[in-house]
Structure I
Amino acid sequence: MSNTTFTVTHASDGSTHSRPNIYKNPHRINHQSQDPSHAPLSNSVSPPSNAALTLHKQLPSYSSTPLHSLPSLSAELGQHAVLLKDESSRFGQASFKILGASHAVHRALCTTLHLPCDTTTLHDLRGPYIIRDGEARQCSALTLVTASAGNWGRAVARTAAEMGIPCVVLVPRTTDPSTVHLIASEGDGVDVRVLDADYDSCVLEARRLGTREHWVLTMDTSWEGYETFPRWVVQGYETMLAEVDEQVGAVGAVGTVVVSVGVGSWAQAVVEHYLRSGTRVVVVEPEAAAGLLESLVNGNVVTVSTGMSIMNGMNCGTVSRIAWPYLRDGVDIAVAVGEDEVHRCVEEFKQLGLDVGPCGAAPLAAVRRLRSAGLLDDDGVVVLFSTEGSRKYDVPR
């Protein structure tokens, strides 16, 4: 497959632009030889060492998700090893998002209730009241509000249920009904509202409701003035990356990782983790929502108009404010993939006995494009991050 093109539309003015499906990032900085241009996380939001993993081990049924070796794909792609990090069994949610949601919500509740986050456990936060220093603090009086294209909303809903507090989740009109049902099924306190709007508009409505109702805004994207919570989300994803480091073991040094992009928080965590390792970071987006690729082309964040996509969790038009400098300076290649090719990858994984949804299958579609374009080194170690398990969706026609 040659490097084909697709069309993006700028949300600001409706202008359309033809872009290559594979885009080598000209802004990439060699972090092995110099410091990144952006500042590191401030001490005000940095958690104690291993805080996220310590918290996650308190959640029911925590275990490290598998890293599968895929010899048939290794042979096809000319690699020493192709490995798939499989998030289909993460806490029974079939998505990695709960790693970021649980850690960030925990930190937010501790901050709101003036509790020490480094000593307060999930168990401490359960129940209608928390007694600390002789004072009763009413945890159940809080309400979480978020906007989601799918898996993030379900993760926040599960975390809210664990805490025993209500949660409002706003989802765009393009959300599959089965996804809406899964979010609502997380608990009686979950209020899912389908808006006749796109994802970015749902984010604006969540912000409005949070301010008006004094609810705790729990978003994995950021904008000016809203940065602390999304940083906590990024830190929560470090658990998955620490697991991969341990699981790779003697296979060899990881040469390339391929990660999906929605708002960019997960990709930010990956870039930060591999910052000075020499590992190449490849990001993948739907052609229908290639906001990061278009931003890299322009050198600044550009909001793109989004369309229907089977990759629900990646159907976001604007890159997170705090993620952007990391992605601009740390991503090697951005790839946009189509609906048909991703659906075929889902079916291939199914034949291999693996539970992989469209967002999880997109990295395979991306790495195949790289191989076809001669941009994949021979005999390396490639890690594909499958961020979700299988789910119902309308097959592309």
Structure II
Amino acid sequence: MRIVQVLHGWPAPKMGGTGLYVDALARELAAQGHVVAIAAPGPGTETSRVSIEAGVETWQIATPTMRRWRDTWDQSNGAWSKWMGEWSPDVAHFHHLSGFPLSMVAESSCRTILTLHDYAVPCARGQLVTADLTPCEGPSPIRCSTCLGPALKSGPLAAAVGRILKRTPSIYKAARRHIERAPARPHPDVADRIRTAELALEAADVLLSPSADLARRFAGLGLRAPELTRLPLLNRPAAPSPKTSSGPVRFLFASSIIPTKGPDRVIEAFSKLKGSATLTVAGHAPPFDGHPGFGEATKRLADTLPGVEWLGAIPSAEVPAIMSNHDVLVLPSIWPENSPLVVREATAAGMRVIASKVGGVSELDPEATLVESSEDLLQAMQSAVVQGRQRRPTVEWPTVQAHTETLLTDVYR
């Protein structure tokens, strides 16, 4: 078969857990003899093949320059249809449409699969969390127009002003508050995006979700409910530490350093713990709209506390070794996480898990301690300190090979 995996950036392993999954899936498909490509948005007007590795071609599809907010989801220029006509895939498996037009699924002239790794199709912010980090009830013209106020007014001049304002965070935040508190009126582009997102979901031949939680939320929003797919473990499992061991309890936060993942909440709770414990913070710190300098501020906070080690971004291949030296994974996200790769890795390594009650983590680890508030988080971490360095039974996950066979047999064909 000729199969293309569609992702929001290149190289795939740099695109978070979704990118790591796509890279592993593409390599396994190629190893089984299929002709495989990864397609990502690219700058300029020319579509080009940028690499071929392990039998997997990577193509950057020509994407127009984005000058307005509308261009982030509605800027089809025929490059995708032209590439499909030339490369001629049998299956197009979409994983992320950021940087591409939402109409891309409907414009595909082959069997289409759309896996929902987050909420980026119906939600322009991707996580069902508003600009001020409060949970969102779901897309609507009024809610989205209010949440996206500054972006809707974007253009070359507005972008230049925004860059200047971001150099002074206090002024930037004040300007955002002023715009967001203006009387809410539905913006016509927002209504168009909501309709286009619904059409994209309906256009896919198969719609998949790694968690039942996301499927329920889509159904509750009146959107097409996806079928469930169980994602594999990508790295080899970490060698589990002994079930009991002396010394301080070793906490680990391993995810993106962004507000919705809650690294600042973990560090704050750690600072209040009584007893012997350490905390390691690992992850890259990408820009996050409305919160300039969040990564730097979080690192400064961590640097003030004894017992906290800041690793920053680490290669995925090093995660198992890090997990083998830790006891408890902490992931108190404020957005409804779908199916975090890091939780699968932690359970395979025998780590205990403290995570948000919101989202699909409880499906991955029924034994996880689930928290809602900062007080819950502190209590859960304190209980882990009292419990000591105890391990839990490891959890087995599908291999990449088994998962690929399931896709080939039950989905792609």
Starting from the value 1.7: which structure in I, II was distance in nm of label points 7 Å out along Cα→Cβ at positions 330 and 386 calculated from? II
Value 32, 23, 21 of semi-axes √(5λ) of the Cα gyration tensor in Å was derived from the coordinates of, among I, II, structure I
Given that relative contact order in percent (Cα under 8 Å, 6 or more apart), derived from a single structure, equals 14, which label among I, II identifies that structure? II
Computed 51, 45, 32 for Cα extents along the principal axes in Å, for residues 98-281 alone - originating structure among I, II: I
Taking 19.9 as the value of mean count of other Cβ atoms within 10 Å over residues 106-113 derived from one of the structures shown (I, II), identify that structure. I
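Only the coordinates and a few stated rules stand behind these numbers; no lab work does. From a predicted model like this one, the values you see are computed outputs, not experimental measurements. Cβ atoms are built from the backbone, for glycine too; each structure is taken alone.
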